[in-house]
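*Asks:* Presented below are the structures under discussion, each in the form of structure tokens.
Read-outs throughout are calculated quantities, based only on the coordinates presented, and are distinct from any laboratory measurement. Please read these numbers as outputs of a predicted model, since none were measured by experiment. Cβ atoms are built from the backbone, for glycine too; each structure is taken alone.
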Structure 1
Amino acid sequence: MRRLLETTPYAEITIDRILEESGVARATFYANFVDKSALLMEVAQDVHAAGIDVAESWWKLPPGASRADLASALGMIVDLPTQ
């Protein structure tokens with residue numbers, strides 16, 4: 001879903017396209033997700049959790065952190081993988 005969203009609007013992504021991209025059988029998809037919006041919510045939760053984990057490196061900097069420490073922590077946020 002994440003790869004598809006990089007190039008295709010959500011409304012244009014079909015279940016068939018998701019299955020083709022992922023190599024997952026239709027029955028397996030529906031055993032795990034009610035529809036594509038349920039898959040999107042799962043992806044969004046994963047991305048959100050990854051963002052929170054990375055952002056903690058910034059939030060937990062001590063008061064005397066150096067500029068280099070701040071740059072490193074913020075750099076991890078900017079470089080947060082989307083896949």
Structure 2
Amino acid sequence: MHIPVVWDNSTEAGLARIFEAMDVTQDKKRFVHCIANMRVSAFLFLYRVLRQGMPLEAARATMAQIWEPNPIWQKFIHEALARGQNK
């Protein structure tokens with residue numbers, strides 16, 4: 001599956017598409033990536049916390065191994081956590 005994500009303008013709808021793709025393939029082995037692994041680490045952080053119930057700090061530690069989100073992505077993550085992204 002290819003889900004395009006604009007680097008500096010990720011959207012709630014894009015996150016919902018990623019969550020949907022992860023949900024429908026949860027019984028399969030998946031390879032999820034982006035060119036620099038930054039966007040995908042943020043999306044997987046959110047998926048682990050919001051869908052799989054992983055503790056926030058454990059998921060954040062995994063993401064931090066790849067990058068510390070810049071202010072644009074910090075805002076996106078904060079907003080998604082606040083919404084709960086239940087879609």
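*Asks:* Using the calculated result 2.2 for distance in nm of label points 7 Å out along Cα→Cβ at positions 20 and 52, pick out the matching structure from 1, 2. All intermediate terms of the calculation are to be shown ahead of the outcome.
*Replies:* Values: 1: 3.6; 2: 2.2.
It was calculated from structure 2.
*Asks:* Please compute relative contact order in percent (Cα under 8 Å, 6 or more apart) for structures 1, 2 and give me the label with the greatest value. The partial results should precede the final answer.
*Replies:* Working: 1: 31; 2: 35.
When relative contact order in percent (Cα under 8 Å, 6 or more apart) is calculated for 1, 2, structure 2 comes out on top.
*Asks:* The value -21000 for helix-only ellipticity at 222 nm (-39500 (n - 2.57) for each DSSP H run of 4 or more, over all residues; to 500) was derived from one model only; which of 1, 2 is it?
*Replies:* It traces back to 1.
*Asks:* Once mean count of other Cβ atoms within 10 Å over residues 28-35 is calculated for all of 1, 2, which comes out largest? If you can, show how the numbers build up before the last one.
*Replies:* Details: 1: 12.4; 2: 8.9.
That would be structure 1.
*Asks:* Can you tell which of 1, 2 yields 2.8 when distance in nm of label points 7 Å out along Cα→Cβ at positions 44 and 60 is derived from it? Intermediate results must be reported in sequence, preceding the final value.
*Replies:* Numbers: 1: 2.8; 2: 1.9.
Label of the source structure: 1.
*Asks:* Of structures 1, 2, which gives 17, 15, 14 when semi-axes √(5λ) of the Cα gyration tensor in Å is computed from the coordinates?
*Replies:* Numbers: 1: 36, 13, 9; 2: 17, 15, 14.
So the calculation was done on 2.
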